[in-house]
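Below are structures written as structure tokens.
Every number in this text was worked out from the coordinates using simple rules, so none of it is lab data. Computed from a predicted structure; not experimentally measured. Cβ atoms are built from the backbone, for glycine too; each structure is taken alone.
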Structure P
Amino acid sequence: MRRFFAFIMVIVVTILLVGCGGGGSSASAPINVNVVAGDTSATLSWNMQPGVEYWIWRTVGTTIDIQSCTSACATLVKVSSPTVITGLINGTTYAFSINARSNGGPGGSGTPSVTATPRLAGGLDSNGNSTWNPPGAALSTQDLHGIAYGTPSVSTLTSGLVNLGSTGVFVAAGINGSLFSGLVSSIDGSISWTPTNYTSTGANLNAIIYNNGKFLAVGDGGTILLSTDGATWTQEKSATSNDLYAVSNLGAGFIAIGAKGTIITSSDGATWTISPLVTTNALYGITYGNGRYVAVGEAGTVIYGDGVNYWQTVPTSSLLPDLKGVAYGTPQLAYVYTPQNGYTYQNLPAATFVAVGANGTLVTSPDGLTWTTQNAIPTTSLNAVTFGHQFVAVGDGGSIYTSIDGLAWLPAQNYAATLSNLYAVLPALYAGGSYAGQLVYSAVGANGVNMLAE
């Protein structure tokens, strides 16, 4: 029965390869095929010819022969260069081949096998090389304190950006009201940035987020800016004149925190309500996880609540310095890479909260209520932390560290550090364009520095 099934599969594949003709013909396999590993993905590129249709074949392993493929092979039809193949397993090697046809004809012979081993973005790859690109050209001389990514409900960006082919938009925000928007280049996957048309009032912008078709930036003096496209902004009436330092999603709305324990909420970004005061310490970071919001701040302050009316303080050590950021993550990948041991598989870590701060301070919690101080990370200050498929923390001197479980951390750079302080980091899953589905991290900081991990 097994031999009969294999025979049937060979017939099926043969039909796919040679039975698709309709007066067309096979075409020569493309040249200059290149594959780059990503986070649960691989990006293939090649030289395309007019009027030629390309199919990508893949299988687990180091070689692939599409003429003898069975059910172990997966196929993508009518693809263009570059193509991102998603849904792969990190740490597993895949082989790829591309064949070609014209006018609906049979597929020609495939290219020689190329291989890729997907790996986590934000840290080191399987060869011990950083997945972070060197810093791009500075966006400005202004410090950038926030980064967001989303698919806006309205697209009014300049034609130069729209032509890059991405529907997802990055927005970076910083001091003196600086705002920049950018799209992913269909050429190499990098971010192409341009200043927005916002006329600044001079107020520093300290954080930005995307939710429900809107970008929202917050800053000094209770400043709140709203945009549906990342390019055109309106200033909204705030519920406070205190500086706002961080913002998070609250269902389809927003929650912002700041100086003197300020917490304000909005269902639409335009009308805001102030929440009861539970601390007079400044709040610098906020996240949601395990059914509750957790905010951190000055002198080791930690509070938790429902995000609206109910908040409670959490007893923490009076010796803790300022906590600058907090994130919650549920690891989906049970391995970690180290230069000494390569990929080491381990038991899947539990979901956890991670808060970071001055002097490399690191504290963790399984539930947001009980916190444990961990060994500090060797940097002057950690300014932000996020979670994509792993935790990524950034800080002074261009420091970047990653962790699967929030406990063991590794430096993510093995080239000359940027030296510019990094103030914000964001995971983004590209939407639209040639690189749709690829997970990346973007970081911004002092003097307009911006970095991308693929």
Structure Q
Amino acid sequence: MGVEWVACRATFRAGWLALILAASLITCGVAVAQEAAPTPLEQRRDQLFMATLNDPDNLDVAFQYALVSAQLGDFEGAIATLERMLVFAPNLPRVQLELGVLYYRIGAREMARSYLEAVANQPNLPPAVRERVNTFLAQLDRQDRRLLVTGQVVGGLQVQTNANSAPGDDVVVLNGIPVTLNQDGRAKGDWNVFSIARAHFSYDLRNQGDLIEADITNYNSVFGDLTQLDLNIIEAQVGPTFGLGRVGLDQARVGVYGILGANALGHSIYSTTYGAGARLQASLAETLLYDGRAEVRVLNYDNSTYYPTVRLQTGEEYRAVGQLTKLWSPRWITSVSAGSRVVDARTDFKSYAEVTGSANATYRFMGPSYGPLAEGVPWALSLTGGLLYRDYWGADPLVNADETEEDFALWAEAGISVPMEQNIAVFLTGQIRHQASNYDTREYTNAIFTLGVSKRF
């Protein structure tokens, strides 16, 4: 086992312990916060509440009290305050606008529409106010359609320095014997063109936010030289999702779905899969979102000319992943995710357990808007990093009969997205990935550069 691999594994285990410790500290912090003194925003609401009692005719104070209540998630209290204001001062556009937004947030679409349309009919509205009203009315129009279809099409060019993920050294050790790799086994750079098409179908059951949802994804990639890496994937997921407002969780949804997919590699059927999954989406705070999934898949591999032994990988796969997304401001968005996967294949040396983690920061800003560049749509700079640890269950007799494989990978990516007209964006990304392993055949470094264009519909 090389010094580099030992260092990487030690680094990972130390980092994993640090993550567990951090999670424990966060949990303790949440528990303490639940018993702590009121936050400044809560104190501000208390002050405004007392002010409304002392001066019930002061509409400005009442309006501020409603806004702060909404910020704290007390939508019903904010609505009640604003409704009382309209009794004393009918047809106030700013009050009607906030009522429309609040009714929209609690899912009362008809009430939301009535208030928003009342504001839209007001003459001489400031452009920013009219834009906000029109945005919410457009969302209501979309929600009023029982069947909603959205999607994205992406295409582009990639250049990779090590497209076949082969070892960087020409000599590897197999069962203690140095072996010189032939040309097919060495790292090779290549380019490829790719396309991705995603479609999301949502059918409203008109029952407390319940939906039937379906997602279809298709990916295709064609390489310049390494045709054995040409890849075609199609997968569909379909099932119901349920709003949890019926149990008091207004900003949460849970769903279950079936999975069916297939892919071809090197112009031959490589594998097929079927399974099931469950998903939880929740707004934990005004600007904090959670999205988690758990899946079970059955994998069936087929041998081919390029891949004559992949049937050994046939088996079951278990996945779990969770992501937290935080909107700090209209400019800054961050997210962190953690996941795990267990593959139980026919043979132990193809079976493994892995854990992954990643973090992303995105900065949005207004760039130039001349020519084909979209006006009023932000550009985006992003930085993403991640890690992976994989532990196999049995030793591969062809590589090292005395030791099981362990892999540790790190990757980082930076990118920019430039918006064009008609919901089109051009993007450029650069990624570097390094995998260390106690198996020489599994250690590699690859740099990937991508230029592409995407369109949403």
Highest-scoring label, criterion being FRET efficiency 1/(1 + (r/R0)^6) of positions 189 and 221 (r between Cβ atoms, R0 = 41 Å, to 0.05), among P, Q: Q
Highest-scoring label, criterion being Cα Rg over 2.2 N^0.38 Å, among P, Q: Q
Origin of the derived value -8500 (helix-only ellipticity at 222 nm (-39500 (n - 2.57) for each DSSP H run of 4 or more, over all residues; to 500); candidates P, Q): Q
Computed 3.8 for distance in nm of label points 7 Å out along Cα→Cβ at positions 125 and 357 - originating structure among P, Q: P
Structure responsible for 13.5, with mean count of other Cβ atoms within 10 Å over residues 181-188 calculated and labels P, Q on offer: Q
Answer label among P, Q for the case where distance in nm of label points 7 Å out along Cα→Cβ at positions 213 and 261, calculated from the coordinates, equals 1.6: Q
Ranking P, Q by FRET efficiency 1/(1 + (r/R0)^6) of positions 237 and 309 (r between Cβ atoms, R0 = 25 Å, to 0.05), the structure that comes out highest: P
